[in-house]
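Read-outs throughout are calculated quantities, based only on the coordinates presented, and are distinct from any laboratory measurement. This is a predicted model, so every value here is computed, not measured. Cβ atoms are built from the backbone, for glycine too; each structure is taken alone.
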Structure 1
Amino acid sequence: MNFPLGLFSIALPEIIILLFLCAALLLDVFLIERYRVATYFLIQVSLIVGMIVVTSQFTLSKFHVIALYGSYIVDELAVLSKLLIYLFSFFAFAYAKPYLEAKNIARSEYYLLGLFSVLGMSVMVSAYNFLTIYLGLELLSLPLYAMIALYKTNDAAVEAAMKYFILGSFASGILLYGISFLYGVTGHIQIDKVAAALHFEPNRALLIAMVFVMGGLIFKFGAVPFHMWVPDVYQGAPTPVTLFIASAPKIAAFAITIRFLAEAMPILQVDWTHILIVVAVLSMFFGNLLAIAQTNIKRMLAYSSIAHIGYSLLGVLAGPYSQNGYSQAFFYISTYVLVAAGAFAIITILSHGGVEMDKLDDYRGLNARHPWLAFLMLLLLFSMAGVPPTVGFFAKFGLLEALVQAHEVWLAVLALVFALIGAYYYLRVVMLMYFEEPTEEAIRTPIVVSHDVLAAVSVNGLAALVLGLLPSFFIDLCRISLSG
């Protein structure tokens, strides 16, 4: 359904987020330090309202409404992506609050910059032309650079922010260069018009455009060979910022990947499928092997994220040849974000005073110190490893099934081998928590968790188990969102 005139009402989620953001910015200027917690609550309210409005658009999304002169679309992919982005961002902000207060990091700035990034992600997943996608991408990325550097007294954070800024700018330039090639070849920037214009034999300029576009997308995912920023940023950034980077942006990156590859360049699916095979295999290989050598848990989870992105790309490359490839990839990336957010949340909770709980040895005997947090961490790590009955098992199983349907059995076998290798470093953390004794210093330091944060992380951790026991509803949602 195409509306030539702008229908601003269908962009209501973004408008609401922007209005709340403006209100929070003005409010924060006039509040004294004691009452600046109001900024946090206003940001959280904006996300709740955004989720309610997006949920109301599920009926509209069935018609695939294109508006604002072809720059904006409301379809099932956009609606479900936005709902997940708002939900994961809500939890990320809730987990960050006690950490930011304890470290005396600029609290209001974290929430405001984070909401700017959420707005960028929201624009990205509903963008239907290349310029709007790029606008959303930059609105997502620029606040992240500042968020990483919020801990100004930490040299590692400042260094990580600089690395991410330089590499991110380079990747954005690559993506924009690819977009310019696509425009030069087709004369259009709207996704459906680009796809319609590409009904001819691919030429060299079009293949160059595809390579540059995929280079930019692979960087945003953090997959090999554009993965060099991931470990440094995950380790150097304040843990709440790492949590935020590891969660909602992955959903937005997946959505624009589907827009570019599956919707704008379906004629090149043989070419981009071959590239994705190489990227996915290398990501699984290097991500899992390098994670084994890490002693820092944030760095270990960074390499783990590279491997998981490789797994999710398997679903994307199987998509054109399998009935459920795209939906299984969406299910995988969504469940990975769920468990990654929970794992980083527990690291954030355990970090107290001047101590960062980011070394593997810091988790020795966690079960003796706080059995519930240890149990939640066990569920999350089991899900990452793909151990039944957690949701990670069904996510990996679905990907393997899609690969078999696409007649890529060798890739399914390879993914299974890498999953077995990856299980080692997850189970190593479980062994430290349950079969090692805590140090005397750790025993003397109590773990204090506020009730609201404990409730949030409990919901997060138990969701990995509940979605594993009852995965059908979420799998169906993902299937519906990619059915068009």
Structure 2
Amino acid sequence: MGGAHARRVHQDPLARECQVTEQTLVTSTGRPSDWWTVVREAVRGVPHDYTAGSLGRGIVLLAIPMVLEMAMESIFAVVDVFWVSRLGPDAVATVGLTESILTLVYTAAMGLSIGVAAVVARRIGERRPDAAAEAAVQGIALGLAVAALVASLGIALAPRLLAVMGASPAVTAIGAGYTRTMLGGSATVLLLFLINAIFRGAGDAAIAMRVLWLANSINILLGPCLIFGLGPFPRLGVTGAAVATTIGRGTGVLYQLYRLTRGDARVAVRRAHLALRPAVMAMLLRLSGSGTFQVLVGTASYIGLVRIMSSFGSAALAGYTIAIRILIFALLPSWGLSNAAATMVGQSLGAGKPERAERAAWLAGGYNMVVLGTVGVLFILLAGPIVGLFTHDPVAWPTGAVGLRTMSFGFVFYALGMVLTQAFNGAGDTWTPTFINLGCFWLWEIPLAYVLARVWEFGPQGVFLAITVAYSTLALVSVALFKRGRWKLRRL
């Protein structure tokens, strides 16, 4: 048996490289220097076999670059609003309305990413890199098809879309170019999400992180130049923000394609893979269709909550918005750990190790509960000062503080539920989390929020209580269904 293992390592360069990595990165002592070594290697993206060896090491090596990637993605919107706010409220309204329209593009991108990442992870676990490359090409083809449809409609109908969203004539006049550019360049959004999901599924999380670093750097540098006409650049106003964002994302996509075709990533696309495979595409469509609906269910539930909260006035709504934004930012590490769990589950199932997949999910969930639980304690103790950094309005401030504190009591549940949901997705069982989201958000959270806030007259706090109860319910339901183990039988 030892001879067979030695022959496999000798024949498989990845396994040989990973064996060396394991020998040099053992952290059994738990000393700070050892952990710093793991962090450094995670950012560098050292080769690692996620189907063998230490589960904790694998999760950390994946999670760190994924957390940094998520942080970079959130910076895109912040940078645009920061510079555009100097142009006045109409320009800011343009960004907000266009982002509302782009929510559908983000939903499609995330849905496609769920399916593609699951298939790529499974094929890498099976030691079938050519099949992973084929799945990647089919996913990219689907993304381009969706982008072509969005671009054609967006370029032709930009002013009308803004008007439908309630834009004033002034906003439509200055914002049509911004909206047309953002929707016309939607391919950069879809491909950025999609190809990074390919890298994550393959275990190349550090590449995905570098892509966002590159794209954000260009956007940060180019944005003010094109908005205000600095130096040799033309003054494009709010449209300049869209041009800068599209160029930044487009450059990131070009780097992604370069890494896919260079041959040194886990997924290496070659000319032989550049053909449409109807069977593979059909499987991706099936997975991505349910994945897209899953994301849509979660996103749409917030529309219902906003509608209930808006009945208490704009100041209360502002407090709610601030609390939710802080919550989303706090969840960035949890998304990294959740995506790491999805990759570990998919690759372990591909390697024929369902028990390892299950242990990986529980371990990632435990890590996430510790991380997010710690953040939750801090938010409970410091909710007022934290919200006070964003507003001093006499209604918005207490609403946001109460909301942040109330939601923080459920952080431990959020942590476990997020990981298990992504573990289902990583296994290719995309319908289970879809049904969980549908039940917990649409059939439970929204009606409960209305009853607590309006019928029982808890006011805005009723909405926050409903969020806490719904996410806690989601975690408990996810635990029960995960323990049943049917996701282990999912064939891709």
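Of note:
- Looking at mean count of other Cβ atoms within 10 Å over residues 114-121 over structures 1, 2, structure 2 comes out largest.
- Highest-scoring entry among 1, 2, by distance in nm of label points 7 Å out along Cα→Cβ at positions 42 and 266, is 1.
- Which of 1, 2 yields 26.2 [mean count of other Cβ atoms within 10 Å over residues 82-89, calculated]: 1
- Source structure (of 1, 2) for relative contact order in percent (Cα under 8 Å, 6 or more apart), computed value 14: 1
- In this comparison of 1, 2, the computed figure -27500 for helix-only ellipticity at 222 nm (-39500 (n - 2.57) for each DSSP H run of 4 or more, over all residues; to 500) is attributed to 2.
- With log10 I(q)/I(0) by the Debye sum over Cα atoms at q = 0.09, 0.10 Å⁻¹ derived as -0.57, -0.71, matching label from 1, 2: 1
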